[in-house]
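Structures for review follow.
Throughout, read-outs are computed from the coordinates displayed, never taken from laboratory work. Here the structure is a predicted model, which means the values were calculated and not measured. Cβ atoms are built from the backbone, for glycine too; each structure is taken alone.
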Structure I
C-alpha cells in the first residue's frame, strides 16, 4: 500500500478528467473530506457530485426523510494535485525533515512543503 501525499483538510485541484465546459470538474478546487488508503480514493467537497435517490421514510419526530440528494463521489488520487497556499495553483508535495527540541530531547518531524513556492502545507 503506497503512501498518499494528499491528506484530509488539504485544498486540492482536479487536474484530469472532463473539462468544465463539457460538464466535468477539471480545474475546480475543493477541500478533502476523507481519504481511503485501500482504494487510493479521496472525497473532495463540491467535486464529482452525484444524485442519489433515497427511500422516503419518517424520523422519530415524524419529519419526512428521503428524496433526491446530491453528494460527492470518490475521486482517484492520481486525478488531484495539492494547491500551493501562496499562488493558488497546483503543485507537487515534498517533505522536509526538521529537528524539534522538546524536554531536552531532539525529535525529527516531517513537514509537508509545496514544491512550487516552498511554503509549508498545513
Structure II
C-alpha cells in the first residue's frame, strides 16, 4: 500500500453525509459488496462541499476520501473529468485486486452528475 492510500485510510477527509440541499447518491459493487454514499453541495455551479461514507475495504475507504478532495471546487465539467486513473493516482496507485475502489468512485460521480 502506498503512503497516500494509508494516509487517506487512517485520516479520511470529509467523512459523513451532507444535509439537503446537498445531493447524495449510493453506489455499490455487487462483486465485492463495497458501498459508497457520496454527497455534494453545489454553489454557483461549483462543488462547495463534499462528504462520503463507505462500507468496504481499506482501498474503498481511501479512494472515497480522495474523491471528496478531488471533487472540491470543480464544476460539472470538472467532475466529469474524474476518472479511475485520477482516483488511483490520488491514492498513490491501487493493486489489481483493489482497482474496484476507483471504479466505485467514478460510478458515484456519474450518479451525482445525473442529479446535479
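Observations, loosely collected:
- Which entry (I, II) yields the derived value -12500 for helix-only ellipticity at 222 nm (-39500 (n - 2.57) for each DSSP H run of 4 or more, over all residues; to 500): II
- Which of I, II yields 60, 41, 29 [Cα extents along the principal axes in Å, calculated]: I
- Winner on volume of the Cα convex hull per residue in Å³, for residues 42-97 alone once structures I, II are ranked, highest first: I
- Source structure (of I, II) for distance in nm of label points 7 Å out along Cα→Cβ at positions 2 and 58, computed value 5.2: I
- Each of the structures I, II was assessed by relative contact order in percent (Cα under 8 Å, 6 or more apart); the largest value belongs to II.
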